[in-house]
Structure P
Amino acid sequence: MEKYAKALGRDSAVYEVFDRKLVPVATGEKGYPLFPGEELFESHRHFCQLFPVFPLGTDTHSDCAERSLDAVIDKGYTEYASWSFPYLSILASRCGRGNMAAMLLELYCQVFRSRNTFCANGDPNRCGVLRVADTNAGEPSDTFTLEAGFIMAAAVSEMFAHRSNDEVYLAYGIPDEWKSASCDRMVIEGGHRISMELENYQIRKVIVEAGIAETLNFHFAKTQGDICIDGVNMGSTGHCRLSLEKGAVCHIMVS
């Protein structure tokens, strides 16, 4: 919040004071702990220990994020609720695991959708994906929640682009089997709009419409060619640094 306030030209003092009161999180062998000094010990429907990865976005594509995700996978799906699957898909995208991200969304759509397209809790159709219990809202009836359905769109967006601090990751959640894909003016933090096209399993074109003035590092997954920014060849680095001005449009081509 402090960084965002400064980027928006607003007073960040209240967030600076709050930040000084926070105790640093001590990570362990399994990454982020469930409680202070207590590593993840069972399947956990809320993934609250992964909040630095999402939704806060202060950490992603790091060894700690990877270990934290592995710890969740190791405990299995038993206590998950239905909306845990698109939530976990987002976490997979933020660790560059596109195949996992897509598989989780497929399970969510096949198992946890009512006939009216709403999200159904637990495993009401007895598909055998998770253990039905009171702890995972596993009602035998076809109950539904509206808010859980909206996270599907969020999960697909994260597959195309997501941000952590000053780093923007493009196509890191796209599965290997998607030969072509595209997104149009999708918004990331800062109000920046991202349009992107993938052809023959590769990023080919990216358009960035700047929401505010700031400098960001862009990382390209599935890229094997040279990166050209507004006609200037930057080489085959797989990443680039852009100094954005509010309202400006930047065109990136991958040859």
Structure Q
Amino acid sequence: MSKIKEAFAQGKAFIPFITCGDPNLETTAAAVRAAVENGADLVELGIPFSDPTAEGVVIQEANVRALKGGVTTDKIFDMVKNLRGDVKVPFVFMTYANVVFSYGAEKFISTCKEIGIDGLILPDVPFEEKEEFLPLCRKYGVDLISMIAPTSEDRIAKIAREAAGFVYIVSSLGVTGVRSEIKTDLTSIVAAVRANTKIPCAIGFGISTPAQAKQMAKISDGAIVGSAIIKILAKHGENAPKLIGEYVREMKNALTED
């Protein structure tokens, strides 16, 4: 069984996203530990990139802060290796194809395996172009996570049938960011996914409140939250981990309430 599936084995999963190196890697590590201690089932770690096309302003600015602070892929790998001394929940990297290519795809993915990264999300790689990375991911046992958007339509079944780890369902058109309301017909998208795979699915983009998280968990297997957490980091910097832990606990509790 993919280790990622374990994140969904105890009910609805809460998945926080954290940009590595914002404001520094020590704070990132502390935020990850606080999130896990307070109920995070899987953690999505963002490797900063200078042109993150799927991200809204909040996460773009986090990327800029991290890169200005001198974060590198190797430093992030070292941080993950250190976290793996005590943090056991699944980790996935979210980054962009150029980061992987520039590092060397096989070196990048084999290192993911060595340090305990369970999956990889590349939002700028279309489903039809995943063969650039899929053979290496399979070789090293790193799940290449598929994303399904409201525009996927006729491709949903095919993407779901070939998915690994979990299916990342994008709640709304556009980039990441907090939304006051999510209007997409996600129920039909989830139904199409479930008709074609037994792999769990989680919904991300735009979720920020316990009520939204609960709503998403009712129709899927979990909720992914990024921008709301990055806002806490932007506001509180090195003092953010404790507040992130409190936020994660509130969100996780919302997923498990009847």
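Read the figures in this text as sums done on the coordinates, not as results from a lab. Since the model is a prediction, treat every value here as computed from it, not as a measurement. Cβ atoms are built from the backbone, for glycine too; each structure is taken alone.
Once Cα Rg over 2.2 N^0.38 Å, for residues 89-208 alone is evaluated on every structure in P, Q, the highest one turns out to be P. For which of the structures P, Q does the calculation of relative contact order in percent (Cα under 8 Å, 6 or more apart) return 26? Of the options listed, only Q reproduces it.
The value 20.9 for mean count of other Cβ atoms within 10 Å over residues 25-32 was derived from one model only; which of P, Q is it? Comparing all candidates, it corresponds to Q. If Rg and Dmax of the Cα atoms in Å is computed to be 19.6, 59, which of P, Q is the source? Considering all the candidates, the number was obtained from P. To test your reading of the models, identify which of P, Q gives 8.0 for mean count of other Cβ atoms within 10 Å over residues 17-24 when calculated. Structure of origin is P. Here the criterion is mean count of other Cβ atoms within 10 Å over residues 33-40, and among P, Q the highest value is seen for Q. If helix-only ellipticity at 222 nm (-39500 (n - 2.57) for each DSSP H run of 4 or more, over all residues; to 500) is computed to be -8000, which of P, Q is the source? Answer by label: P.
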